[in-house]
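Each structure below appears as structure tokens.
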Structure P
Amino acid sequence: MKIFIQLAFVCFSLFGIVLLTHAAENQPKLVLQITVDQLRGDLPMRFKERLGKGGFRYLLDKGTHYNNAHYQHANTETAVGHATLATGTDPARHGIIANDWIDQQTGEFVYSTEDARHHIIGSKPKLHKGVSPRNLLTSTIGDELVVNNGGQSRVFSVSVKDRGAILPGGHAGKAFWYSKSSGNFVTSTYYYDDYPQWVKQWNATKPADRYKGKTWDLLRDRSSYIAGDIDNRPYEAAFAELGRTFPHSLGDGSSKYFYLLLTLTPIGDELTLDFAKTLIDNEKVGQGDATDYLAISFSSTDYVGHLFGPSSLETEDNILRLDRLLAELFQYVDKKVGIDNSLIVLSADHGAPEAPEYIAEYGMKTGRFPLDWFKQDYPLLKALKERYGRDDLVSVHSHPYLYLNLDAIQQTKLDVAEVERFVASEMMKVEGIIYAMTRSDLLAGRITESPIQNQIRRSFHPVRSGNIHMVAEHYWFLHSTEEAEKMGIDNIAAIHGSPWKYDTYVPIFFAGNGVPAKTINRLVNPCDIVATIAAYLEIKPPSGSVGTPLVEVFK
């Protein structure tokens with residue numbers, strides 16, 4: 001046993017020396033962390049034979065590909081995943097438990113990046129309209145890089161979505177995102193007092209307006225697409241001029257939804273790339289003495305997946321266009337920084353389910369759960385009335401939580417934990433709900449080592465999480481469509497947010513800067529990405545990091 005321990009210590013020490021030596025000899029000029037919103041892990045491989053040379057193919061052929069990466073938390077939403085990728089930890093630690101949640105002190109919705117102190121530059125301050133990273137409770141890899149060298153490194157972040165830029169940008173970065181009302185890229189007073197001149201110049205050229213009167217057409221001949229024969233399914237969304245079928249009209253610009261509509265197509269990614277290239281050029285990113293960090297989040301895959309589904313003709317065409325866009329980005333980075341001087345990381349914030357109706361075609365029982373149950377005559381309300389004498393004990397639903405009406409519970413002198421357990425048990429009687437876990441049980445540690453309970457625990461924050469965490473059956477639709485209805489969308493094809501494998505499954509690629517070419521099949525956690533970057537750069541991991549360095553990335 002003593003000899004075994006000594007050998008293990010020697011091996012561990014040698015691995016540490018390898019990491020330190022690699023970090024010292026191969027410090028990149030740029031860390032480029034790319035997040036593709038809703039890129040389920042199998043999607044690049046599904047269309048592998050039709051990929052170009054410089055995009056996904058570069059990552060597959062020249063980089064280290066982890067093809068069995070799964071998030072370990074339960075609520076797989078955009079803000080949650082972006083925060084996890086930036087911090088290397090779970091929602092329970094970084095605090096971004098959902099895209100939004102309820103402040104139980106005020107009863108108001110809180111958006112994940114909301115901060116009334118910092119309004120969008122160029123707009124008037126408004127309640128709930130300001131944004132910053134204040135709700136992110138831990139440091140990010142970019143923050144640690146800046147702290148490590150006293151601010152010599154710089155951090156920038158770009159996305160169509162504000163949360164896709166703000167959370168990866170961390171506390172020390174500069175974040176920019178697309179305005180769906182103006183077509184400009186904007187930022188808040190948290191980052192700048194006024195826009196940099198180059199941003200003003202980019203916005204002044206109105207790049208989004210170039211798409212007025214244009215259409216989104218198929219990139220290739222329809223016969224070459226797997227989904228070439230399915231282009232008008234009744235459960236797909238038909239938003240404004242976009243419609244359900246190719247060619248998709250982008251409108252003439254007269255609609256109030258024009259700039260929003262662009263983000264629901266590959267155009268959103270094209271605008272993001274154009275702005276990111278302008279940022280690299282004007283800020284000289286990766287061209288200084290210290291390592292810079294640039295986060296780019298491409299959002300079109302998410303929007304297209306929601307509207308049409310992951311197995312739609314639209315998603316297939318979008319992936320092929322994304323592949324071409326990545327090739328353009330890598331070529332530009334090579335020109336400005338040098339691809340060998342850059343550590344490139346690509347992953348996704350979450351995966352995606354198929355549309356319930358699509359899965360039902362193959363014999364699986366699925367459905368869409370109506371989430372207006374607490375507003376109408378629904379069995380839960382009757383059950384509450386019968387047991388407690390009133391039906392107003394549930395306040396609101398905000399995925400994945402039910403929030404109880406704590407004032408009403410206090411007035412009736414009921415025990416919150418008992419009401420939670422009753423509501424949870426009633427919800428599990430509802431078709432489409434497979435599991436419901438209470439806040440009281442989580443706080444008391446009354447959980448087993450079952451995978452789903454551990455996933456819920458990793459998503460649970462004692463202040464921000466709701467009273468009951470609900471989990472839908474496999475492939476059941478468990479989100480409210482109220483916001484979609486406000487925009488005039490008659491339907492949403494598919495929605496993520498579950499703990500099931502299709503939502504937790506994402507790709508992980510490392511490439512550039514001497515990263516070896518290989519494919520790894522073992523199970524890994526996206527939290528490991530930040531731990532790997534930190535070891536690679538020989539810096540301290542973020543404050544909440546729970547990941548383990550992915551050893552295959554190192555020579």
Structure Q
Amino acid sequence: MQMKTDRDTLDLPAEQVVVAYHERTKHHYHRYAAALGYMDWAKQPDPFRRYDGAPLVRLPFPHSGRALPYWQLFIADNMVPAPLSADSISLFFRYGLSLTAWKRFEETTWPLRANPSSGNLHPTEGYALLPSLDGLHNLPGVYHYASKEHGLERRADLDPLVWAALTTAFPEGSFLVGLSSILWREAWKYGERAFRYCQHDVGHALGTMRVAAAALGWKLHLLDRVVSSAVSQLLGLDRETDYTGAEREHPELVALVVRETWARDGGLCLSKAAISQVATSRWYGTANVLSREHVDWPIIDQVAAATTNLGIGANEEFSGFPSEEQLFGAPVRSGAFTAEKVILGRRSAVSMDASTSIPAATFFRMLARLVPTRDGPSMPWDALPWRPRIHLGLFVHRVDDLPPGLYILARDPEKVEVLRQAMRPEFLWQRPSSCPPGLPLYLLKEGDCRTLAASVSCGQDIAGDGAFSLGMIAEYMDSLVSYGASFYRNLFWEAGLVGQVLYLEAEEAGIRATGIGCYFDDPVHEVFGISSRDWQSFYHFTVGGPVEDSRLNTSPAYNSEEAR
């Protein structure tokens with residue numbers, strides 16, 4: 001296959017740049033996407049961004065709310081919203097973006113985090129715009145979250161009048177959070193395909209923050225009409241002098257956190273004048289240098305520029321989706337673990353035992369969590385204003401009372417027939433007999449697909465050794481046509497959010513999951529008979545019984561928690 005050069009993509013419309021990038025960064029049996037092909041340890045980036053000169057406020061480790069059952073996270077309006085305070089902000093970031101443990105092997109140590117990342121490289125940085133709060137500051141401000149310290153670096157002081165103008169359309173007690181990506185952190189290891197992985201990570205982080213908000217009785221809504229240039233202004237990412245010699249951060253998104261039910265229709269935009277005033281506030285700190293040397297991957301810069309958000313403004317309705325009772329058979333009102341144990345105990349499995357099976361009821365519950373309900377929609381899908389555009393092609397290996405084989409989960413019930421027309425005509429499209437009536441799950445083909453699952457996931461045994469694995473099939477071309485090139489990112493965010501729910505559901509079930517970014521794109525399509533470019537595989541996942549590495553030692557994320 002002949003590939004376009006970097007120069008060829010410069011003159012293309014944004015949507016064509018995206019398509020060219022996606023084709024160029026596909027893995028094939030005979031060729032992987034361009035990367036160095038080895039680990040250049042001398043250029044390995046620092047995993048922690050800090051702003052030298054920005055005042056750091058270390059957050060307290062809260063004790064309240066830690067006994068909340070995991071299942072209650074998904075029950076709308078069942079909690080009294082926590083007041084906005086230094087303690088509640090601490091819990092929000094503890095569950096959203098903090099470290100969860102340190103691992104050691106011989107002389108090497110590395111941290112794990114609440115928000116998973118491809119290769120544990122963590123290109124995602126978190127920010128918050130907060131009002132004046134006791135224990136933080138006597139003025140509203142812009143803060144960068146320092147995960148290693150579990151603290152907030154104050155990047156800017158905001159005039160109270162500016163804060164009032166910025167949040168005038170939102171309920172009392174609301175605040176803003178933002179995410180950026182340091183693309184080099186991922187490109188260091190993965191080369192040109194790294195942009196995809198950065199967007200997966202943004203989706204995971206959006207998911208962890210939405211779940212963190214739910215643990216406090218709060219809600220979180222993506223503000224998809226806030227353009228990328230405004231995100232840069234709000235987070236201070238466009239300040240040239242603050243990044244002299246340091247790696248720049250690419251603006252990703254801004255989301256609103258509210259303490260009460262809020263109608264999205266009434267305030268999706270932020271005041272341009274208020275954003276400009278934020279940008280001209282007093283700022284503190286300069287970014288640290290993460291690597292002294294870098295390798296340039298021009299195609300990443302090009303696709304990043306092509307997918308700059310110009311204000312999508314999706315606002316789709318969910319009336320045709322199933323109710324909670326139709327999805328689950330009966331409402332889920334019990335579980336084995338607390339939310340904290342599931343959230344902070346989440347780990348990415350590095351291998352599966354090739355023997356653990358799961359009950360069909362557990363399998364159905366996991367999948368039901370991935371489908372929005374018509375009443376809400378359900379957490380965490382209420383964070384996104386668009387209907388699902390990611391569907392699951394499943395390789396089922398070990399699910400009790402369910403035939404092994406290929407299955408499809410249409411996360412939007414209205415897309416069942418569209419998917420049927422896109423796939424092999426000989427597929428069965430049979431509903432499992434024990435499946436809840438509202439779950440759009442279909443058996444396509446019976447048979448042992450363990451070897452096939454591993455083969456299309458870059459030959460990784462973990463995809464065949466779990467209870468099941470899957471490829472996330474995206475409504476690709478239709479999304480670009482409907483919402484423009486920037487929605488390419490949104491598809492990855494949705495895929496990352498799907499993955500985050502699978503991670504948590506696996507923990508709740510006493511097993512493990514892991515994301516798989518390395519897969520052979522077009523061979524996956526061939527498995528499901530997809531010949532049109534309209535549908536593309538965006539992420540893989542596997543779920544099953546983990547094999548723990550006994551060589552690794554684990555220590556607490558923070559010294560202050562050792563006595564707990």
Structure R
Amino acid sequence: MSILEVTNLTVKLPDGADRPFAIEDVTLKVEKGQILCIVGESGSGKSVTAFSVMGLADRRALTPVSGTIKLDGEDILDIDDARLRKLRGEKMSMIFQEPMTALNPVLRVGDQISEMLEIHTDLTRSQRKTRVIEAMTDVRLPDPEKMYRSYPHQLSGGQRQRIMIAMALTLEPQLLIADEPTTALDVTTQAQILKLIKDIQRRKGMGVMFITHDFGVVAEIADHVAVMKHGRIVEQGSVAEVLGAPKDPYTQKLIAAVPSMIPPEREVATGQIALETDDLVKTYGQAGLLGQGRVVKAVREVDLTVRRGETLGIVGESGSGKSTVARCIMRLVDPTSGEVLINGENIASLREGQLRSHRRDIQIVFQDPYRSLNPRRTVGQSIVEGPVNFGLSMNEAKARAAELMQVVGLSPDALERFPHQFSGGQRQRICIARALAMEPMILIADEAVSALDVSVQAQVLDLLDDVRKRFDLAMLFITHDLRVAAQICDRIMVMNKGEVVESGFTSTVYANPQHDYTRALLAAAPGQIGPAA
């Protein structure tokens with residue numbers, strides 16, 4: 001029995017857009033007790049499809065011009081706003097990608113879930129609280145009574161996402177729409193959320209529409225798959241059909257771009273040591289007058305070595321200390337103790353004035369390229385700024401910028417454009433060019449590909465590997481994605497709660513992990529797919 005039937009749906013984009021339709025002639029259905037995964041890259045139309053079903057798309061900008069969306073036989077496109085609001089929550093609910101922006105920061109999470117019940121039911125205040133506690137228990141949240149009184153900022157990313165799931169399931173809808181709900185989560189938290197969604201779906205017999213760009217997630221959770229490209233469904237079928245024998249070249253390309261968990265053979269680096277840390281410690285907070293202040297040891301006695309021409313990966317969950325290590329090495333934060341050696345010189349205790357000459361030696365590429373670039377400056381201005389500040393003439397800096405744009409696969413003509421005029425993958429290439437403009441010895445990539453589509457991710461990984469070889473860089477690659485780490489890292493260091501629990505050559509650690517935490521991370525990587533997986 002179909003809970004949702006979308007038939008020949010076409011949604012028009014505003015005049016002047018890059019294509020006439022956001023989605024075109026889309027036909028799909030979600031059966032009771034089935035998980036349909038809609039997969040595709042950014043701009044493929046998968047989220048527009050989901051928002052159209054929920055009635056959340058702005059019809060002034062995204063105008064349905066043909067087709068039907070039938071929820072339990074009722075056409076969503078033919079009902080008024082009052083009826084649509086009633087259906088949301090009672091018959092269909094949605095989990096969004098980023099729970100921190102979906103939750104109200106000034107309301108306790110229990111009250112936010114209770115609000116759904118207040119709008120859609122006649123339950124008393126105490127009955128609503130009982131139902132909310134039950135929903136929190138259902139999604140495996142610890143200590144629901146305490147959690148009820150917590151604010152969003154007091155919870156971890158995984159806990160916030162569980163709150164969103166509890167909110168979506170409180171009224172036991174027939175259809176659950178999940179829009180990239182695990183993209184920003186650690187691999188272990190992602191595995192827990194996927195298992196949770198599947199368990200609840202089976203227990204309650206719901207239909208689920210799951211939006212993702214990750215074929216590993218598709219392999220883990222889907223019954224049926226629809227692949228979208230440029231607003232059209234190019235292929236759909238059972239998960240075994242689509243993943244086992246993809247027919248459309250686009251589907252084949254996406255699946256081929258999924259990084260394998262098997263590390264390729266890589267030559268052992270023999271270059272000079274560019275970066276070392278010795279007993280690196282970073283502690284936040286301090287003891288109070290009675291010794292009761294909160295002290296967090298974010299990094300505990302970390303030792304690492306990176307040679308020229310080598311990539312060292314640091315993997316671990318959020319809060320493991322991996323990004324804090326990078327910030328201490330960059331001297332964006334001051335280490336509490338220990339040494340940071342650049343070409344043998346300890347920079348850990350240098351004052352800002354003394355650090356200036358070392359700043360060009362270490363450059364970093366951050367996770368979000370849009371926030372890393374000044375939106376009011378052309379990308380050319382952003383790239384030349386550093387070299388000019390360090391004494392290069394403007395003409396030389398511009399010539400270097402044009403050369404580096406070609407290195408990262410972009411046209412030098414694009415230097416006069418602004419960040420918003422580029423795609424996410426292109427912006428990340430620009431950030432790499434900006435880092436290389438300083439001619440560094442050491443490049444730090446801090447979750448530099450985690451926000452990118454799988455095919456764009458593969459291109460940026462190839463680019464990072466290419467510039468490492470071309471410029472003989474020592475690269476520190478920070479990630480929570482073990483597939484990505486397998487493909488790019490010569491050696492790997494696993495961190496948990498500020499400590500290095502295991503390290504070694506990537507192929508050795510993946511083939512024979514020694515620590516329980518490493519084994520847990522590797523086991524949590526979603527769906528093994530692809531010929532080399």
To test your reading of the models, identify which of P, Q, R gives 23.6, 77 for Rg and Dmax of the Cα atoms in Å when calculated.
P
Quick check: 5.8 is what I get for distance in nm of label points 7 Å out along Cα→Cβ at positions 72 and 416, calculated from one of P, Q, R. Which structure matches?
R
Note: distance in nm of label points 7 Å out along Cα→Cβ at positions 48 and 440 at 3.7, derived from one of structures P, Q, R, originates from structure R
Matching task: 25.2 is the computed value of mean count of other Cβ atoms within 10 Å over residues 136-143. Pick the structure from P, Q, R.
P
Thinking of P, Q, R, which structure, once mean projected area of the Cα convex hull in nm², for residues 368-519 alone is computed, gives back 9.9?
R
Structure from which 2.4 was derived, distance in nm of label points 7 Å out along Cα→Cβ at positions 392 and 448, options P, Q, R
Q
When mean projected area of the Cα convex hull in nm², for residues 112-423 alone is calculated for each of the structures P, Q, R, which structure yields the highest value?
R
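Throughout, read-outs are computed from the coordinates displayed, never taken from laboratory work. From a predicted model like this one, the values you see are computed outputs, not experimental measurements. Cβ atoms are built from the backbone, for glycine too; each structure is taken alone.
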